[in-house]
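Visitor: Some structures to go through are shown next.
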Structure P
Amino acid sequence: MDAQGEHRTQRYLTAFVVSYGVWLALVGTLNWQELLMGGVLSAIVAAFGWRYFSQVGFSRLSVKKLLYLIVYIPVFFWAMIKANFDVAYRVIHPRMPIHPGVVLIKTDLKSDSGKLALANSITLTPGTLTMDVKGNSMLVHWINVKSTDTEEATRIISKRFERYLKVIFS
């Protein structure tokens, strides 16, 4: 197989694996009929969508990136759980102790995909909302501004995510 055909195969397999993973996450069962139907539908989706899905395929996937992703998921969920409790506390507290504002944070991430993942991670964490991304800067609305200093705000809001995303999206 020539290099171009191999690249197409990698892109097809990437589309298939991701589609099948989404299917498994949505159905939440290991019933053989569900597994079979998911495989068939994922193969069809990949056949029609591989051109649009990935320009890279598996060539950039590594064990290190996969391990960082596996570690990142519980780190993200833990941050989300803590933020949920923090926001709930602020809602039920009689004086509603909030100090909302917009802060500027910086990122060391280079890829657009990495910046997108960071912006979404910040937004999915209750109490913060990424409003804009320009270059290596992000404007974030924060329910309780602890610091307006860019370096300190960056450390508090995004560094816990960025150390993993830097490896995953490198």
Structure Q
Amino acid sequence: MQRTSFAEMHCSIGQSLERVGEWWTPLIVRDVHLGLHRFDDIAENLGISRNLLTRRLETLVADGIVERRAYQERPLRHEYHLTQAGRELVPVLMALMAWGDKWATPEGGPPVRLVHDGCGAEFTAQVSCSECGEAVTTANVTSLPGPGAAPGPGTRVLHRRAARTPAQE
């Protein structure tokens, strides 16, 4: 089944999904973060077909989320490591995991515990305001049109809002 491309969507979420929204991709990033760097280890852990894993890793490399590093010359073999973009994606996956732990917990409870290295405390990931540190929710955030709000797919409504004058409000 061919998935819909979001390449033309003028939306940061759509553009993010274009890069990491394929099935298996978040789980591959998770595994590389957890220290599984070799192809065979990732394939075994996920139970994913080798040709599908190859395609997903090629896409992650092309999108700058994962990098290949040679670890053996003959035959040539590579490991996979997160780039800065990949490392900055991990907290997003932690937030998704926290949602899953709350709303879609597997039998037996959450399979992973997160511990903050700085203070040693076990924690649940949350999104917080970069200015004051307060947790953000739908109840305490207002979304306003940004400079990239365009009349195309994904930001059409925001573009209309940005074009309104105060008298139209």
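Visitor: Can you say which of P, Q returns 0.40 when FRET efficiency 1/(1 + (r/R0)^6) of positions 15 and 71 (r between Cβ atoms, R0 = 30 Å, to 0.05) is computed?
Guide: Q
Visitor: Taking distance in nm of label points 7 Å out along Cα→Cβ at positions 7 and 127 from the coordinates of each of P, Q, which one would give 4.6?
Guide: This figure was derived from P.
Visitor: Follow-up. Comparing relative contact order in percent (Cα under 8 Å, 6 or more apart) across P, Q, which structure shows the greatest value?
Guide: Going through P, Q one by one, relative contact order in percent (Cα under 8 Å, 6 or more apart) is largest in P.
Visitor: Volume of the Cα convex hull per residue in Å³ was computed and gave 187; which structure, P, Q, did it come from?
Guide: Source structure: Q.
Visitor: Quick check: -21500 is what I get for helix-only ellipticity at 222 nm (-39500 (n - 2.57) for each DSSP H run of 4 or more, over all residues; to 500), calculated from one of P, Q. Which structure matches?
Guide: Structure of origin is P.
All of the numbers you see were taken from the coordinates with simple rules; none came from a lab. This structure is a prediction, so every number in the text was calculated from the model and none was measured. Cβ atoms are built from the backbone, for glycine too; each structure is taken alone.
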